[in-house]
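In what follows, structures are represented as structure tokens.
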Structure P
Amino acid sequence: MRILVLTINYWPEDTGIGAYSTARCEYLASQGHEVTVCTGMPYYPEWKIRDDYRGRMFSNEVRNGVNIMRSYLYVPRRVTSVRRIFHEASYTAMSLGNALRQRRPDLIVVISPPLPQAVSGILLSRRWKVPYVFHVEDLQPDAAAELGMLPRPALKVLRGLEKLAYKQASLVSTLTEPMAERIVAKGIPSEKVAIFPHWADPALFEVPVAGGGRKFRESLRLGDGHFVVLHSGNMGVKQGLDVVIEAARLSRDDHRTVFLLVGDGAARASLEKQAAAANLDNVRFMPLQPREVFYDMLGAADVTLITQQRTVSDIVFPSKTVTLLAAARPIIGSLSSGSEVARVLEASRGGIVVPPEDPSALLGAIGSLRNNARQLKLMGERGRAYARERWDRSHILPQMEHRLEQVIATAGSGAQAA
């Protein structure tokens, strides 16, 4: 297959959508397919274009068999709804120009967000008369509606664009069964919707269930007596991390528990200001860590956190859920009991769920686990077993490849019949 992939996030971004987009493309290239990626200059999650890519309009690279065609995009210093629209529009326009310079592919794969990129997929599909696949990592219109991020007229436009994206695609794929059900409920035939889930990095299964992360703890001067509560990943609006800062404030006199917030995002500056204003010595911020340090950091964590705002339900499924369970890290989910993450934590028995935006409940869960080493170990083992059974990369990626080949074969049969 000759595949053209449109995705705003790609290597060297090694968290969230970028990491999975990269792995999918590199897997397809390793199987002998010709893969070209049209992407932007790397900026996530810091929301700042990396120094070695600054000042460029276009950049071409080859990595692990994948042709990477980059183009300029506007990256706001402070992320707001309006600025994000310009951010996504700049990428969509520039990447479309880049895509038009490529050879005719057999298949176009569009990864959303951003949702407006679907327009590029539709235009290119019609120009070259080839099928396009729309892969949904985040149900943007649902998120915007439930979080109140956009006014009604703008939301109406987004809904219309979403409908067009689904209707014109030969296949719509997403991460979880509840997300797929939401798409089907919008009027899309179920046979046209597929699930391409995230998977666990095999190295995560090597993280010690208990007693790991010695080197990382030493670097932060944390001894065995400290109970490390870790949140790692994006610090954005949906995460609702204010609950962690407030839980830290309520436990400021407890010198055993340390809250470690690792990563970056639109809300990080605000969170740091809150922690500084309250003079919280039990909260530490760190940037994203290199991969080898990241694994050691996971081993150092006694408990990990997944937080979401109350309104977030099945519109997203954070990839860290897979990562933390595979690494045998016990999870406290401060999120809606009706969310897919909550369902997974309960099914795996690798974590517990507390009401979202409730710092007292979060602190109570931390306290109940802090003095129960046996329970922590058992949760870690159960979570890892669940992850190994359901998120094995060696099964997930070949299944994705087969479904993409089916799309091309079906399109070819239709063209011959016509």
Structure Q
Amino acid sequence: MRILLIADCYLPIEKSVAVMMHDLAIEFHRQGHEVIVAVPDHTLAAPSEAAVEDGVTVLRIRTGRIKGANKITRAINEVRLSSVFWKAGKRFFRANHCNLIVFYSPTIFFGRLVKRLKKLWNCKAYLILRDIFPENFVELALLKKRLIYWYFKRKERQQYVAADIIGVELPRNLQYFSEQGFEGKYRLEVLYNWTSVNGKSVVLQNDRERLGLQDKVVFFFGGTAVASEIDNIVRLVGNLREQPNIHFLLVGDCSEVPYLKAKIRENNLSNISLHSPVPQDHYLGMLSEFDVGLVSLDRRKKIDCFPGKILNYMYSSIPVLASINPNNSLKHILEKAGAGFVCVNGDDDQFCVYALRLAEDARLRKQMGQNARKLLEKSFSATRAVSQILSHIHIYE
């Protein structure tokens, strides 16, 4: 059958959602389906452009800038996504009937488009729901419950109504729908994040030697998002500054980087390095050279999330050291599999203890890394995600 995937970014953008949607598209294609991916692109000269990439038809639609834009510009451009996609893509959509729509959130602004396409094609839609918005911004004190919040809530509901099935990220996300009074209103299930478990391009550039880290146990952190609470990482770095064999490497770029640089200068931290973003194949090559994958989640978060960086850590067979929000089901998943150590953000002593255990025991790192890889193959593969999504769909050509 023909499947339409909709997301707010796609390769070559180096974001976890872009990589995940690419892996999903490739797996649908591998299983014999015709795949179309529709994504915004602010760099296009024409209103839309379609091309075949890796056997998948990618429909890029010209929009305003979203990724990397300031908050106001991004909000304005996201609000217009459904109308812009329909205006620029309707001729393509009418000529390419699809049997299934799979759309990714965030963003929350594809609900109207999906509703219109479902009517056009008489098909079903599966919503992959991640980072529940706007509630996650309220938790992080980035948004107050004023007029704009209620507008976003309306858009949130629109995407739920447009979906026949909603796949949430972790088991405790189901609790959100119950607390919101949505219990029984929507068809829900847990759909874990995914990645391709084989065949990824990995470029080795001898980064350990290039960065002068030959004699170090390197704790690697990918990305510097607001929800990661960078201060949590800074505290760990500061608490381990007297450990000469430990070094921290942060790779990525976003609005938090200037703040992080200032904190490093303020605390005179020499056991941490920042590296600019690298292409995905180089990123995986870096991971294969280093020792531990770091995860930090803001302690104020009440809604569970599964950072995409963990998939790359597991793919590269390195253990995970995570400091996360209370009651996050991520702790049970990782610890049950023996794939790493997890503590609650704010328990700095335990965070340090776990870091030291991993730094001092190469055999433990290897075993946990192997367990992480096994966990990936069992529960977080693109093959598993595609099979789960298709298990609900009974409309074939």
Source structure (of P, Q) for distance in nm of label points 7 Å out along Cα→Cβ at positions 27 and 323, computed value 3.2: Q
Structure responsible for 23.4, with mean count of other Cβ atoms within 10 Å over residues 123-130 calculated and labels P, Q on offer: Q
If you work out percent of Cα pairs over 22 Å apart, for residues 267-338 alone for P, Q, which one comes out largest? P
Of structures P, Q, which gives 18.4 when mean count of other Cβ atoms within 10 Å over residues 163-170 is computed from the coordinates? P
Which of P, Q leads on FRET efficiency 1/(1 + (r/R0)^6) of positions 99 and 171 (r between Cβ atoms, R0 = 30 Å, to 0.05), largest value: P
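Values in this text are rule-based calculations from the coordinates and carry no lab data. No experiment lies behind these values; they were computed from the predicted model shown. Cβ atoms are built from the backbone, for glycine too; each structure is taken alone.
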